[in-house]
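Input: structures, listed below.
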Structure 1
Amino acid sequence: MSYDAIVIGAGAGGGIIAALLAESGAKVLFLERGKSYTYSDEVTDHLRNHRLSQYGQNTGPGAGNPRVFVDQQGQSHVVQPHHGGYHNNAVAVGGGTPVYGGQAWRFLPDDFRMAARYGVPVGSSLADWPISYADMAPYYQRAEYEIGVAGDSALSAQVWPRAADYAMPPVPKTVRGQIMHEAATRLGWHNFTPPLLINSVARHGRSACTGCTLCVGFACHVDAKNGTHNTMIPRALATGNCTLLTEVHVLRINMHDAQRAAGVTYTDATGAQHTVQAATVVVSAGAVESARLLMNSASGDHPNGIGNHSDQLGRNLQGHMYPRAIGLLPDPVNDLQGPGVSVCTTQFNHGNADVIGGGMLADEFITLPIIFWKRFLPPEIPRWGAAAKEFMRYAYPRFVDITGPVQEIPSPDSRVTLDTNIRDRYGLPVARLSGTTHPESVRTSAFMFERAREWVEAAGVTRLWGKPPSLTLSASQHQAGTCRMGDDPATSVTNRDGQIHGISNLYVADGSTHVTNGGFNPVLTIMANAFRVGEKMLQRGR
């Protein structure tokens with residue numbers, strides 16, 4: 001069977017590409033390894049969800065899909081999807097969008113030109129994007145409207161050059177958010193409500209957010225989270241031109257010759273294999289799995305994997321370090337109103353003395369008690385017994401915390417390769433994750449941690465704790481970088497339009513093309529770039 005296009009991965013990027021192609025009249029085969037995940041499938045389990053997955057998770061992948069994690073001592077560990085070292089992205093129709101918090105940040109102009117502004121640290125792979133903020137701005141605006149972003153238009157316009165307001169007003173501030181807003185204002189820091197891919201008012205036939213206590217990590221009970229799962233993918237299917245297959249696993253991309261992809265071979269839920277042809281193939285499986293698929297598609301013309309012409313495929317793996325400061329206020333302030341995050345500052349994303357870049361800081365999404373207990377307790381508090389219970393009863397209603405993603409400095413040694421000794425349920429080599437982010441990222445994290453402490457202290461806390469992150473592999477929920485875009489095939493995997501160098505009809509459209517990952521949650525950039533790449537594909541006739 002033959003199609004005009006095959007899109008692999010129904011996430012934030014793939015959902016947009018599939019819709020644009022289908023709406024243009026192309027016949028699209030849309031392949032997703034996960035299920036169509038809605039609130040009706042949700043088990044609101046505080047112990048097993050995408051935010052806390054140590055005991056299992058609600059977002060896949062299922063059994064038979066291990067990875068190998070190599071620690072800093074060089075020891076290899078086989079890890080399952082619910083283990084921290086797995087660096088798991090949600091596996092579902094919509095990717096992570098059914099369960100994310102939906103922070104919808106544009107990158108700043110300087111985020112696209114980090115090397116030009118700061119230079120290239122020794123041992124790093126820091127580089128400028130081949131495109132600029134001006135190139136991305138119209139696509140950011142398109143994503144904000146077509147997916148749906150609620151935000152503070154006036155105050156955010158003081159940070160980002162923008163041509164239009166957000167689609168919806170910002171979500172309300174929580175009690176804690178108001179306290180932290182007042183603290184930031186006393187410090188003289190510009191602050192505002194973060195933009196969120198969440199309905200603050202009813203829109204497009206779906207409800208406004210109800211402020212429930214289960215948000216990030218869970219599907220929305222009123223479908224107020226805006227993602228590709230409830231916007232672009234339904235649009236693609238409504239055309240009649242898009243066939244979505246779920247619970248299928250793409251085994252390899254097949255090549256017609258050295259310069260043209262022919263299609264894919266996949267296995268369905270029954271284990272049966274199918275080979276299909278297409279004029280165009282788009283890979284959008286996330287930074288780890290996109291790189292792995294291209295490596296597992298090695299052939300005589302591409303012995304080290306498709307796109308690995310310069311040993312760049314899988315390199316520059318990055319995510320985000322998160323420094324966090326936590327404090328206790330004298331009186332209860334936790335109003336249990338979701339989504340929870342309601343105040344932020346971009347005061348320190350750039351222009352900080354003696355560090356490269358910086359990051360955004362904000363209050364946190366509504367926090368489950370079990371997560372507070374497992375991750376936020378001071379080090380001297382016991383994790384069980386009467387003292388732990390007493391502290392939880394006192395502290396959980398009174399705590400405030402400030403955190404945010406740090407602009408990481410990529411390292412060429414932070415990477416995805418294949419582990420031929422460990423195979424998945426289909427017999428394919430699994431992803432092997434190794435290396436760390438660059439040491440400059442640790443210095444930036446330490447600087448941002450001090451700013452977080454300063455903010456929490458300004459709120460009038462009676463107790464303050466936390467510590468900055470240490471050197472580690474950072475490739476979790478915000479993974480990026482393994483199929484870097486660039487104009488030079490010697491230092492990149494794709495060109496500026498997501499097309500793999502030297503192959504006329506094979507594209508990548510997810511966070512793996514990011515040269516750097518910004519000091520923000522990257523999903524809006526993934527979406528905006530997918531709109532841009534899809535438009536370029538259509539201009540080229542796919």
Structure 2
Amino acid sequence: MRLAGNTRPEAILANDRGPVPDGYDFDHILLVLQRSPEQEQELKTLIESLNDRNSPNFHHWMTPEEFGRYGVAQEDIDKVTGWLESNGFRVNTVYANHMMIDFSGSAASVRTAFHTSMHYLEVRGEQHISNVGDPWVPAALAPVVKGTFSLNDFKPHPMYRSKTDYTFGGCASSADVPTEPGTCYAVIPQDNAVIYNLNPLWSAGVTGQGQTIALVEDTDTYTPSGGTFASDWNTYVTTFGLSGYGGTYTEAHPGGCADPGSNADDGEAAIDVEMASSFAPGASIQLISCGSGSFTFGGVLALSNLVNASGPYPNVVSMSYGLCEAGTGNGANAYFYNTFEQTAAQGISAFVSSGDEGPSSCSSLFGTDYDVTTLGVTGWGESPYNVSVGGTDFEDVYNLKAAANGGAPLSTYWSSTNSATYGSALSYIPEMPWDDSCANVLISEVANNTFTTYGSTGTCNKSPFNTTSGYESPGAGSGGASNCATGNGGASQTSAAVSDAYCQGYPKPSYQAGSSLSGG
């Protein structure tokens with residue numbers, strides 16, 4: 001039986017650079033299993049009762065072993081592991097949830113067992129390895145096997161987008177940046193505390209004390225020469241007046257996995273741990289990381305090891321990496337559904353970045369800085385069991401410059417001087433969905449005196465907006481309804497990231513009764 005939707009869209013003839021040698025060994029391949037529809041419905045009902053104050057099950061959170069009772073039966077697990085071993089694979093871990101198997105083996109074993117070849121690919125000048133066709137499994141195993149997390153070395157991307165100009169030198173309004181007010185206000189923790197009215201909570205002792213927030217990473221935070229992993233974090237909380245609330249920062253490598261050290265993703269890790277402390281300065285911040293396998297992203301290994309361990313568990317897990325549903329693939333999409341379903345059953349609140357790529361999180365597949373595909377949300381955070389967290393922006397400049405809105409001065413919201421901890425916000429600031437592109441109708445009105453962004457005279461076709469990289473970027477809050485959690489968009493590289501009749505999304509969960517999103 002073919003496990004459809006488990007091949008990267010880049011695995012096409014134009015990118016193919018030949019087969020990987022048979023002896024090439026891959027570690028940490030994840031086989032994602034599936035329970036029966038009857039088991040799934042029973043588990044769903046149980047999780048709902050864990051969150052029902054009127055149920056005797058309320059907050060009687062499950063252990064991984066109890067959750068595993070709703071997974072694949074041990075006799076079927078034995079058949080799957082036996083089949084893997086008979087094809088030369090090494091079984092590393094059968095997870096306690098009975099929904100995933102970690103195994104390793106050679107390219108020859110992949111070809112023999114899964115009837116697909118591993119090839120080198122060259123994609124936008126970078127070398128990768130991937131299966132060039134969907135894997136197959138024996139029909140007898142198909143009822144309990146959903147797919148592979150990955151049979152390729154493509155990794156997800158951090159979901160933040162760096163601002164082009166890090167300094168305040170670009171804050172003055174200019175021909176290229178007509179939307180700048182002439183003064184910039186850096187947003188720091190004390191500003192957040194004023195804008196979102198956190199100070200009364202902190203004064204009352206509601207600071208996150210007693211709570212653990214785990215940040216999922218494939219890297220440690222940067223360790224400066226002569227310092228420790230916590231050096232930058234200590235500087236951050238001390239500089240911005242957060243050190244007196246009792247928060248802590250630690251790093252852990254769940255399940256005894258390899259410590260990845262710090263790598264190019266440490267910028268994402270720094271954002272994650274520091275922002276968690278800026279809102280919950282009394283919380284225990286814990287970075288969890290593992291070294292990536294040949295195919296599997298280290299953060300995925302860290303998350304899997306964490307939720308399948310014996311505990312204690314964090315109150316919150318947060319992940320800021322992703323890739324659109326169509327690119328993530330059916331097996332990996334199922335992994336995140338299963339894993340966040342498990343966190344919900346174990347009393348862990350899971351938050352995942354919706355991304356900073358505007359309406360289509362698939363554009364990153366093609367290395368473009370503009371949207372080339374239809375609507376697409378991240379496959380790493382679209383399950384009904386996690387909270388997808390998006391971005392907003394302040395509309396103070398729009399209120400100031402758009403004459404039709406009455407124009408409140410910036411002094412309404414910002415002080416001209418800083419406090420001892422560098423705060424300058426005076427009050428709540430009206431917000432809008434985050435969108436830095438020329439397609440933002442409010443930017444268009446401020447800078448071009450029109451709400452029309454399209455067409456020959458629209459803002460996106462008028463200089464400087466069609467020549468300046470900041471306005472051509474899809475840098476904007478992502479998010480929306482799941483629409484391609486299973487299936488795929490076609491055979492070619494471009495259509496494979498397009499949501500069409502082959503794709504199906506997860507239906508809108510029942511608890512979203514107040515939402516107008518139809519989902520599916």
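What the table shows:
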read-out: Test item: FRET efficiency 1/(1 + (r/R0)^6) of positions 154 and 506 (r between Cβ atoms, R0 = 41 Å, to 0.05) calculated as 0.95, pick one of 1, 2; value: 2
read-out: Among 1, 2, which structure scores highest (criterion: distance in nm of label points 7 Å out along Cα→Cβ at positions 90 and 106); value: 1
read-out: When distance in nm of label points 7 Å out along Cα→Cβ at positions 410 and 474 is computed for each of 1, 2, the largest belongs to; value: 2
read-out: Winner on relative contact order in percent (Cα under 8 Å, 6 or more apart) once structures 1, 2 are ranked, highest first; value: 1
read-out: Test item: Kirkwood radius over Cα pairs in Å calculated as 24.7, pick one of 1, 2; value: 2
read-out: Which entry (1, 2) yields the derived value 1.00 for FRET efficiency 1/(1 + (r/R0)^6) of positions 298 and 338 (r between Cβ atoms, R0 = 35 Å, to 0.05); value: 2
read-out: Read-out FRET efficiency 1/(1 + (r/R0)^6) of positions 186 and 306 (r between Cβ atoms, R0 = 35 Å, to 0.05), computed value 0.05, structure in 1, 2; value: 1
read-out: Origin of the derived value 0.80 (FRET efficiency 1/(1 + (r/R0)^6) of positions 26 and 82 (r between Cβ atoms, R0 = 25 Å, to 0.05); candidates 1, 2); value: 2
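Any read-out appearing in this document is the output of simple, stated calculations on the displayed coordinates, not a laboratory observation. Quick caveat, the model's predicted, so the values are computed rather than measured. Cβ atoms are built from the backbone, for glycine too; each structure is taken alone.
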